[in-house]
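Q: The following blocks contain the structures, represented as structure tokens.
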Structure P
Amino acid sequence: MDKIWAYLDLIRVYTKPKGQIPDYDAPVIIKRGATVGEFCNAIHKTLIKEFKHSLVWGTSAKFNP
């Protein structure tokens, strides 16, 4: 399974509403290297119009919030 994810170059992104725990049951699947705007489009096309900011953390993030 890990080889398939690596071959397809996909990553899982877990969303977290403010003040709650992350939803580990339903990740958003996107290509590695996708922008925050592309991530918003993967969720819903109108989300980017209302988008204000994001916090990104993990081993692949340059800076931790």
Structure Q
Amino acid sequence: MAEPQAFSFGDKPLAPFDVRAGETIKVEIELNFTNEAHANDWSVTAFGDGKKGSLHLTHDKGTKPDSW
């Protein structure tokens, strides 16, 4: 598991890592939306290998991606 990382503004890329077919990883983020100077907007980006159907993201509580 990666060490926790903190940031105040902008993006915070992690070092690239590979996940094998069938392997599950957990990405946890904690956000503080109390600063009115920052938009309440966030994202997690994942890249597949370019082959159709090679990347699948699933919320651990079954929430559909368009409502995250």
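Since every read-out is calculated from the coordinates, none of them should be taken as a lab result. Since the model is a prediction, treat every value here as computed from it, not as a measurement. Cβ atoms are built from the backbone, for glycine too; each structure is taken alone.
Q: 25, 16, 12 is what came out when semi-axes √(5λ) of the Cα gyration tensor in Å was calculated for one structure; which of P, Q is it?
A: Working: P: 20, 15, 13; Q: 25, 16, 12.
Of the structures listed, the value fits Q.
Q: OK, next. When helix-only ellipticity at 222 nm (-39500 (n - 2.57) for each DSSP H run of 4 or more, over all residues; to 500) is computed for each of P, Q, which one produces -7000?
A: Answer for the origin of the read-out: P.
Q: To which of P, Q does the computed value 10.5 (mean count of other Cβ atoms within 10 Å over residues 22-29) belong?
A: Answer by label: P.
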